[in-house]
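Structures are listed in the sections that come next.
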Structure P
């Protein structure tokens, strides 16, 4: 009788378990980084919107002062609504990631608050303050967005 060796026709259980364990380790390492990158991309929306708002505030103050002197408190208050910024639409209407609040108090402040998408929650905020005297902008980040405010 001639005994032929059987050809292997599939994977053994141990091979499948090893592949699953390797995939599990890769997922455990990669998933936090992926969610962090998603949150960073969402936060970039806030920075882009801030850039548009600051330019609009600057134009509004320039129009109010005639491009010359420093703006008065009244002129700053005039430029603290979206309607005054060349009828700029409230960015909150177009965003599902953040709410945007524009206020005036010693400088025009633009506050961005996360709506709770992904890993970002209500405690994750970015506050941009436009100095009406110098035209400079300072930013203050809280929560998980604190990394975004590094110089």
Structure Q
């Protein structure tokens, strides 16, 4: 099974494609990237670029499902709204491509990857290479977050 996993954002979007192969102990990272949009272009253009990138990744790798993080609200409501709009574009493109959509909370990600809900980002990053075959250098935290979301789906999908 191949999964597209997304750490949502409008300036930086973590993207990963993971595959679970029967008989393998670790999942395989097929692709990951931190897709960036420039702050000096209109927001609606940034959303368009995000949609185009998601469509390109889906067409290239043919995942079966989308794993995306639910939003947690911050003090900055404007940022939260803009991230939620970016999430909407991602979910829309995934749905148009026929992918099943699964959403996970930050707590679920910590439980699945670190084994407990109080895991921090350093623990998550340390655990990922133990759980996933990675044949590239991961340059951005957003990529790690996307990979963690994919792992979370594989952990929870046993119960779906």
Structure R
């Protein structure tokens, strides 16, 4: 197993510029993981314990849609964060995630990070501020995807 270092974590886009003391804490609850192509990280409804910071590879977020099967909502790659449901009760995944190609990531213990956010408010504020940026980007991407999908359906329904 590869040891996670503060400089390696700090080089990830999500954590770039984070204070050294916070990075040092995160190394204690992180590991480097490698997944083959077509590996399912999680499925909707499963217990959300961890999150991942992608170092290399590509992962899609998907959801089961009635009549359509699995629908890809978003594609994520190097520098992206996967998994937000570990942060808020009931700690269940809302979507699924699957690798499209071999993927390497930092896997981080979500429960430990939640507890540290409560115990160290400076860390909690800094970490939450970064997560909000991810959430806003995901909402914007989902909106665009839904509009594209609706436009395609409207064209198909045209007389």
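No lab work stands behind these numbers, since they all come straight from the coordinates. If you're wondering where the values come from, they're calculated on a predicted model, not measured in any experiment. Cβ atoms are built from the backbone, for glycine too; each structure is taken alone.
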Which entry (P, Q, R) yields the derived value -0.77, -1.01 for log10 I(q)/I(0) by the Debye sum over Cα atoms at q = 0.17, 0.23 Å⁻¹, for residues 13-92 alone: P
Relative contact order in percent (Cα under 8 Å, 6 or more apart) - structure with the largest value, from P, Q, R: Q
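When distance in nm of label points 7 Å out along Cα→Cβ at positions 37 and 101 is computed for each of P, Q, R, which one produces 1.6?
Working: P: 3.4; Q: 1.6; R: 0.9.
The read-out was computed on structure Q.
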Parent structure of the calculated result 45, 22, 16, given that Cα extents along the principal axes in Å, for residues 45-132 alone is the read-out and P, Q, R the choices: P
Comparison of P, Q, R by Kirkwood radius over Cα pairs in Å - largest value held by: P
